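Heads up, there are several structures right after this.
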Structure I
């Protein structure tokens, strides 16, 4: 099945009160894990690639792997650029065959964010590619993204931003956070912000970034087998379930898959010091990712 953009899948999610998970990948094994679970469950999925992952693996390489995976399953799969920090990077992903891109101008002044987002929208829509943008600041660090401050999305600004840019979805700041240690205290999701932004732009799918739950089992496994993750804090599973029933139609998860994969590799190499073939030690990493992805679907889609 050919890759699709996110337009229909997110609008359907908005109309029916659920969300579509977006899983970040950077190699063949994680692509396979996500695609296999989504295919087995016959549910839509968004496979995301950060700007950093694109530099690591190559946008064209990843697109080819995801495209091949999509041929084996009947469900809709979108290939999405996560946190593109420039117009040029977004264009590069589009030209490589991505079906959806995010331009992240959240660090820019409001009017400059609008101006740069419009450039991406104009180019993307001419290629039948959907565009996500971000308004507000999400705290934390992950890949090439970092912010020491947090500012919740303003509904009035959201209405103006969407009206002037024509974006297809909007990532908003609601108390989630990037990274393995999301905050000193348990993150508090601002459901009032979700509701007020939705009221301001009722027909537009909203997106929650920084929504990994940072499962203790993976953190503990990594520590058990020699890893050093000193602090970890995720979004509660209860909040993931609750968010998926609001106007949040896309929930991003990156850290959880990294932890699951790394836990598997560390465990395998520790228990089997004779292993040197990546085909051996990648197996448990991939199996862990499949387990994590399956659980995420249960939380977000209820399936």
Structure II
């Protein structure tokens, strides 16, 4: 089998104001990087539009209605100081959710070994009724609930290595004992959440704050000591990655000093766990990463490892 790549041109119709880091050019740089000949065997698929019922797996109807009603007919509007919408944003966000759901279907259905979803807007900051941090809907959390509710899985692990805490995914899965959620992130840093004592009633949330200016050596030691043993004990049937690449040393929004080699290592380690526990089944969905060249190089490395491990 192969690695599936889900993306769609509609995701470039989500326009943010000039100078905003979460910009259309992110997908252009990723597409350029993944156009190299080494990626010719990717199974390239259009991310479908999600159904309302997909969004409602994690968000209430009033949140969906508010997002839909907020879309402007021209220009951009600010939902908060960081999160914007334009004409086309709702369609783009539905593609991001739909791509994550379709990736789960492909991997669990056996048509792909693993998958990467190159869509935007990202999702890991969106809470139940609150868009924030560039995010409208909780793409990774919705994918997990889809796997649990519609594929009858019993255990899904989620790993969020974005430099910012995945507060939205944490909130959306706080009361879901069938999931095990890990977020490694710089602290202190926006949004200011993600301390180790945030564990939920089911102890299914694990936060791993990393100090500014730390590098991949601390990240590797942290994952080896805390994340990998817990995942082995959990024995997941699927692993979902919130793949943010803004921990890269070149990223302008944070101060972690990871390199492309660190993302390669972490991807490989996650694939090792997936091989042992869940037949290699990994779904990775794009979150942050705002230095365009670092983003492109890191995504290329991430996808290359997924392709090498596809079987």
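From which structure (I, II) was Rg and Dmax of the Cα atoms in Å, for residues 201-248 alone calculated, if the value obtained is 15.0, 48? Working through the options, I get structure I. When percent of Cα pairs over 16 Å apart, for residues 113-224 alone is computed for each of I, II, the one that comes out at 63 is I.
Please state which of the structures I, II yields -15000 when helix-only ellipticity at 222 nm (-39500 (n - 2.57) for each DSSP H run of 4 or more, over all residues; to 500) is computed from it. Comparing all candidates, it corresponds to I.
Could you tell me which structure in I, II was used to calculate Cα extents along the principal axes in Å as 49, 47, 42? Value 49, 47, 42 for Cα extents along the principal axes in Å corresponds to II out of I, II.
No lab work stands behind these numbers, since they all come straight from the coordinates. All values derive from a computational prediction rather than experimental measurement.
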